[in-house]
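Just so it is clear, none of the values below were taken in a lab; they were calculated from the coordinates. Remember, predicted model here, so these are calculated numbers, not experimental data. Cβ atoms are built from the backbone, for glycine too; each structure is taken alone.
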Structure 1
Amino acid sequence: MQKSLICWSILFLISAFSCQKESARNPFGRHETITVAWSKDVNTLDPACAVGMESAEVVAQMYEGLVTTDPVTRQIRPLLAEKWEQSPDGLVWDFTLRRGLRFHDGTPLDADAVVFSFRRQMDAVVAHRARPDDPRIAQCGYDYWKAYFDGLIQSVKVINSHKLRIVLKYPYAPFLNSLEMFAVSIVRPFDTENADTLNQRSLGTGPFKLVSRMADRIVLTRNSNYWDKSKVPAFKYLVFQTIRETRQRLLALEGQRIDFAFHLNPARYLTIQLHPLLQLRAEASNNTVYLALNTKRGPFSVRQIRLAVNHAINRDKIVKMVYQGMADLAQGPLSDQLLIQGKPIFKKEDPLARWHEYDPEKARALLREGGFGLEGEQRQFTLYLIQSPRNYLPDPLLMANMIRHDLEQVGIPVVVKPAEYMEYKRILKLGLHDMAIHGWVGEISDPDEYLYGLLHGSNVTRATGTNHAFFTNDRFDDLVKQARQAHESVDQRIALYRQALEIFRDEAPWVPLAHSRMVLTASKRLEGIEITPATFLVYRSIRMVEK
């Protein structure tokens, strides 16, 4: 015990010395600054173009949508819109904006700005169909718009300065939920010919605004004129810093040079819990981690081969090793915790909550039945992964190598291909992968985000870059489309989704792996930490107390 206390005392002195050195070269006072560190750079500050947790997290501090979700009740509540009305057929939505709202540069927020925020994405995607070389798509992609809103919204029009109307092509049950997505945050109108505007200027309404942006460091400052005076941040600066090496992020956190460290190795969690200056929290998260099998490429177009892969992989062992108790084994694309207006789609004891069991002998039999290797093909099959850790995937290389080992045990040769995030996205969008480890954090807490966004066949034909299995099944697509349009009956939606999940289980375009918890590692000097249902930190609520 005495030896342990001596070790912690030495560590504390080192940490204190490190803090003094850091303060000397940090232009922002520690008492007024919160610093966040993660493993990769932010790729954009434009909410319509953001992909990846890092960009989304920063964007969510500067920009806001029409509505938000209550973190406790999970019910939709007003944000920039103070109220709305829906037509009986679910097609027409009228939104009334709060009065007195202003963007960061002082420009009043009005209905024209909301229409602009939607139309700039609608117009760019439509133009891309007519002219595939349209530079707006090359620079941005508008992946979220294409996956969730393209083909849904008929028109967005101004009624008066503080009222607008959105007309849908068909009823969409989780429409209000979808308006919380960061991709449809409201921005001040700007010249869309300058695609880099939002990377240089802060044109939102959020509690923070941009000070500076470098490749590995973004500095935001408190929006002292934030419209909700009760939620103006208590501290002045919010800094997002890239520290690529996991060990260096942990050392920076232990040395109190940063306040949050994302993407740490789970093997270090116990050390963090025992550290006198640090805190660790594990929160339930709306996410899914899976191995996508490219159903349009090679042997994975054959159902028996896909089933064989599912039986070949020891998913339980992988989840235990990779997450160290901070994840649940996935039994499909949806967690049993995902509810529709308080109602579960299935429960733990439900047959839908039991995936294909680990059975290497059955896998070998299915490979033979599917004709695997009969034509003498000996090539290695590619398994792509993001090389940097994510909140939902703390050690992607370990997971990939465990999957490779299991598949090679049944005769499927695999080459593991780590890639930088944007290159990984490019490869998957073009369908150049055989398999890919991927994860998705849900923003709207609705099954549609998974079953439509990640698996519907239209997201193959429209090249949205979200259906990484390139899965198409007419019956599945029809059921999911019916479910997203059944706006009058929760029970009908659940019944339709259950049928769709049966097809998913039978076709096996994925190997479901995990539903991970969001693990927060932070300095104990922070209090009041809140997390949104989309697992973004609510930085504005944080208070600093010196311990």
Structure 2
Amino acid sequence: MVMMNNKIVGLIFLSSLSLLTAQETNQSEVAIQHFMEGEFLLDQGNYAMAVLEFQEALEADPNGATIHISIADAFRRLGKLKRAEKHLKIAIELDPTDSEGFEMLGLLYMLEKRFDLAKLQFLELMKLDPENSDYPYSLGDIYRLSNQWNDAIDYYLLSYQLNTISTNALEQALQIALNIRQLIKAEEICELLIKEHPNDVKIHETYRDISIFNHHPEKALTAIDGLMNILGRSVDLLLQKSSIYQQNTDYHSALTLLDQAFVIDSMSQNIYQQYVSLFIDMEDYDQAIKYNNKLISLFPNDPKGFLNSAIVSLTNKEPKKATEILINNIDLLDGNFTAYYILGSAYNQLKEYDNAEQFLLKALRIHPTSRNTKHTLAMIWDSIHKWEKSDSLYLELIRTDSTDAQAMNNYAYSLSEREEMLPMALEHSMKAVQLSPNSAPYLDTLGWIYYKMGKHGEAIIYIEKSIELDSTNSLVIEHLGDILMDAHETAKAINAYKQALKLDSDNQTLKTKILSK
């Protein structure tokens, strides 16, 4: 069967809608003849000659919308976009129900980066054919190119809803959601993609990673189960599931999966490492040490075993032992950030501030953006009265994270102890409490600043709130005693000192305060 060009069919159809005079019939035939010749030349890539033929056709039939679209196409291919735009607008005016004119004009505007005008054309196309998935997809492209990310995602998803066979729209939406950190939306899109491509490993992995970041452990476990269905059970996947259960304190499930992994590979370094980590979290330090000793025995040149030993020692409040373990193996740990950070923390607990400062500075040279290291170093500088350095570091922490309540609180408390810039200290302390209203130490700091400013009523309110949240901190209770004593409530102050002394029986300062009254 011979097929005719749709444009030609349309042209013939339009010409036959009414009875024509002989002259009109002749003009129509002339238009069709030139139009067909123009289409042939257009297909051959001879755009300039095609334009001439289409112009002849328009002279014979100036109201042929199809001819205007074809000559616009030729002008577009010649790079004469203004002329193309002019003819497309005429075509749309002549036949506002012809989708081809809107579509070509929309694509032309996209080429010129006139995105607002391009949107209008495709919105009209959606009105003409609301079930056509190509039009919302094109709108998704337009919004993406104009950096309107959320709208782009919405239109790509609409395109997918209209045509679930094609998942290109979902893939585009997912990529944008990942790029702009819309991870909840990305997670939802992954779920749609998995339904369409249940055996796609990459999608399952992306879904797993996003779900872990979003703190959706059940979804992450579902993703790993999907990977197991595709790839089979492996040590890596079992360890991933075990880790998720561990992070969510389901230690029984975590241990069961570790045991399953151990059956597959009893010599895996990663399995031993995860056993140690799990038993530390379970506070079963004997088991942690048992597996860690085996780890060191099997892999004596790997620093993880010695780091684990130091962490267990710190957890057991044995900072001296932690430093000995790491220093004895310092050659193996040279350049290891974690080793330097643990040493800095351990020496800080031992009040060996020079050593603590030395190792924390080494840690920062390896990871200059480590906030935990900066926090610890700032507290050390504060303790040894290097206030210019500690203040600078606290202010840097606050400047780079406006939600760092710990930095705000510690800086405020340091200022209050020095009785310097108390209004600034109050401002930082109030912000810290606003960020963490149920933090006993932060409430104590705020009360202590009010006390230093001579506002005893406010001071007592916040110190008592702190004690309600944590009645085991002797320093906070001592603060309450100091404030009550200054407010001439001697009996209450003595009672507070005695309560604090029960918690810190070797505190000579408390004993002196009690005996002096």
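Here is how the numbers come out for the structure above:
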| quantity | calculated |
| --- | --- |
| Test item: Cα extents along the principal axes in Å calculated as 127, 63, 37, pick one of 1, 2 | 2 |
| Among 1, 2, structure where helix-only ellipticity at 222 nm (-39500 (n - 2.57) for each DSSP H run of 4 or more, over all residues; to 500) as derived comes to -25000 | 2 |
| At a computed 3.1 (distance in nm of label points 7 Å out along Cα→Cβ at positions 278 and 422), which of 1, 2 | 1 |
| Origin of the value 19, where relative contact order in percent (Cα under 8 Å, 6 or more apart) was derived from one of 1, 2 | 1 |
| Value 7.7, calculated as distance in nm of label points 7 Å out along Cα→Cβ at positions 38 and 446, assigned to which of 1, 2 | 2 |
| FRET efficiency 1/(1 + (r/R0)^6) of positions 294 and 382 (r between Cβ atoms, R0 = 35 Å, to 0.05) - structure with the largest value, from 1, 2 | 1 |
| FRET efficiency 1/(1 + (r/R0)^6) of positions 78 and 486 (r between Cβ atoms, R0 = 35 Å, to 0.05) - highest-scoring structure of 1, 2 | 1 |
